[in-house]
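Please treat every number below as a calculation from the coordinates, not as lab data. Since the structure is predicted, the reported quantities are computational estimates derived from the model, not experimental observations. Cβ atoms are built from the backbone, for glycine too; each structure is taken alone.
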Structure I
Amino acid sequence: MQAKHWFIITLIMTAVIMGTVATINVALDPLWCFEHVHDANIRQLGFNERQQKTNRLYFTSEDYDTVLCGSSRSTYINPADIQGMKVFNYAVKGMMPSEYAGFIRFAADCSGKPLKRVILGLDYFGRMDFGTGMRNAEKQPGTYIDRTTAWSYRYATVLSFSGIDYSISNWTKLYRGKIRRDHYRRDRNAAVPRPYDREALEARTSHYVETIRKGESEHGTWLPDHERYNACLRQLRDEYPGVEWLVFVTPQPAPVFRALSESMGIDEYERWLRDVVDIFGTVTNFMTINPVTSDYLEHFSDTSHFLPETGRLMMDRITHPKNATNTGADGGFGITVTAENLDTHLEAVRQSLGRVPGGE
């Protein structure tokens, strides 16, 4: 009788514990497996963005006809700021061109209807560090898609003790005191930068510029692989011949761009732009010296990431190129580049950097 009594108590305690775990995990939903958004889960840490966004696509009723892909720089773009399109922002930290096809394919499958367009945010570091990104097999889309689509996955996240850890971490870092971390807004599917100090940003930018001039990247030594990079983009373009491609080059603070051109030579930048224009035909280039990148303390949250307000301006330039002018506070920000004006554009970039054609 005593053994039966303890068995019942153990069973009840287990049920209470698992019920509590399930309630917290479902309510706060740190892995984005459910639809609900409320005050206690509207702000979320992007601790595993590939998994979180893949879960959101698969388990929720997203309505979209356009997919935005890119690195962390593009995560700050609010889909609601892109007029006339229903956009799912699939950009994640460190996304490489080798990942684009798999994630876009999954987004097309989840949509249940053909995609109208893809917005592609390309950044210089993705090009120059492509070899490093290719070595990281964990970042391949199938790893996350297979996990999401496994029949037991959603139930496992509900009863997961690691989910409790994520929920507690999310609560302590985003809901107690001042917010000091980059995070996502669940209602927008867009990243929000942490508050930044202009003097600290200026100091960090100066330090970062010196790092670049030493020939170093975020991961150590630059490891480009131009041919494989281009092959990934061509394969992506050819897989979706009926899709409208809106391709843009993300901006860098002017001091960072200058340092890159000095460290690696402007020829690398020019080769990259020529390759991208050759593949897609039209590219909107924000990586130039212009009033926005020059006034980086006003438009960037750190040494590489632009503010959401800057992202809104970028999307307006891409979707309404006629709005772009060469005058005003944002004049020259976002130049539409094609094969016809490519040489003229590159010469203008050289002039703005103090270079002459054919020189370093």
Structure II
Amino acid sequence: MLTDTVVALKGSLENGFRSDSRTVLPGSTGDIPVSLKGLVTTEGLDGLELVLTGPGTTEAETGRLRVTGNVSWEQALQADAKVSLDAFPWYSLIPDFEQPPVTLRQFNGDVQYQGGAYQASIDASVSGPMGDADMAGDLEGDLESVALTNLRVNTGAGFLGGRADVAFADQLSWDASLTLDSFNPGFWLPALEASLSGDVDTSGRLQEGGTPTLQAKWDLSGSWQANEALMRGALDSDAGNWTLSDLELEVGDNRVTGQGRWGQQINGNLELNLPAPETFLPGLAGSVNGTASVSGTVDQPRGKVTLTGSDLAWQDQLSLSSLDLTATLREGSTSRRIFGERKFGMANSYWKTCRWH
């Protein structure tokens, strides 16, 4: 319910009416005073100034939202506006809507609208559980699609930039090219400490009642846990089939490569060369080499795994001077061959060759 409403209009139908009005909107965090100024004519609204104030969302005592610009409705609706927000509790205007975990601290935008199409340049700062972030970009679109260019996002986890096209007239579809610079997932989870730079491309479409189509490609390099790192690969889904190709992961001297396909038919292979596995899993010492392959169908898979290792140790709980493992999966049966030497202080225990069917 509006309160303390004052509508002041001065002028004529020929020259327009100048408004200097005010009211108070109810907000979940407190009252929101509103002021509206501008010249209203039969052709449009000139010199618009709309200002809303309320309790600040950050350390600021008062938050503010200000919109200025011009609107024309003489022919097709046109608008040219500037929007600025500073610690304003916009969510408090929506009934039963709680404050979101990410707080919009500041926002500035220039918006142009004409005949259903719009252009905008935005600049914003947000705060949330994962820290602060600054972002900027340009938008151009209509009611069916939007193009985002010059995207720039700076966070404690590094920089992300690029472009994206999104269509939503029928099914949602997208096409995006992103660049990472010094990206650090350890900003959120210390165990994932890294600094990665490179490119990520993705496109796809959500299909009604079906599996989404997705294409993605990544090429990143930098460091992982203070070791040189490289990550490459591509993912493609088509007609219910998912294909992983050119997978390559290098961290220090460790290397993982592979490819695979999942659908009506499955196939894939993976090769491990881990002379220093503690790089991936702190506490795991020694070296591991191996291969894995799979083929057949989901209902009748076939596969084989071979692993060899030496001087393996898990913290201070377990150690193996050597490991030799072979496992084969066939239709209706499974076989394994394991040989290893397990050490407990001065005593040794040996795993013998075993086979199960």
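Out of I, II, which has the highest value for distance in nm of label points 7 Å out along Cα→Cβ at positions 192 and 224? Before the final figure, lay out the partial values.
On the way: I: 3.8; II: 1.2.
Top value of distance in nm of label points 7 Å out along Cα→Cβ at positions 192 and 224, among I, II, belongs to structure I.
When percent of Cα pairs over 35 Å apart is calculated, the result is 50; to which of the structures I, II does this value belong? Let's see the in-between values first.
On the way: I: 28; II: 50.
This value belongs to structure II.
To test your reading of the models, identify which of I, II gives 13.1, 39 for Rg and Dmax of the Cα atoms in Å, for residues 248-287 alone when calculated.
Values: I: 10.6, 29; II: 13.1, 39.
Here the read-out was taken from II.
Computing distance in nm of label points 7 Å out along Cα→Cβ at positions 64 and 208 for each of I, II, which one ends up highest? Kindly include the intermediate steps, with their values, before the conclusion.
Values: I: 2.5; II: 4.8.
Sorting by distance in nm of label points 7 Å out along Cα→Cβ at positions 64 and 208 in descending order puts II first.
Relative contact order in percent (Cα under 8 Å, 6 or more apart) computed as 19: which structure among I, II? Numbers along the way, then the final one.
Details: I: 19; II: 5.
Derived from I, not from the others.
Figure out for me which of the structures I, II the number 0 belongs to, where helix-only ellipticity at 222 nm (-39500 (n - 2.57) for each DSSP H run of 4 or more, over all residues; to 500) was derived from the coordinates. Show your work: numbers first, answer last.
Numbers: I: -15000; II: 0.
Attributed to the structure labelled II.
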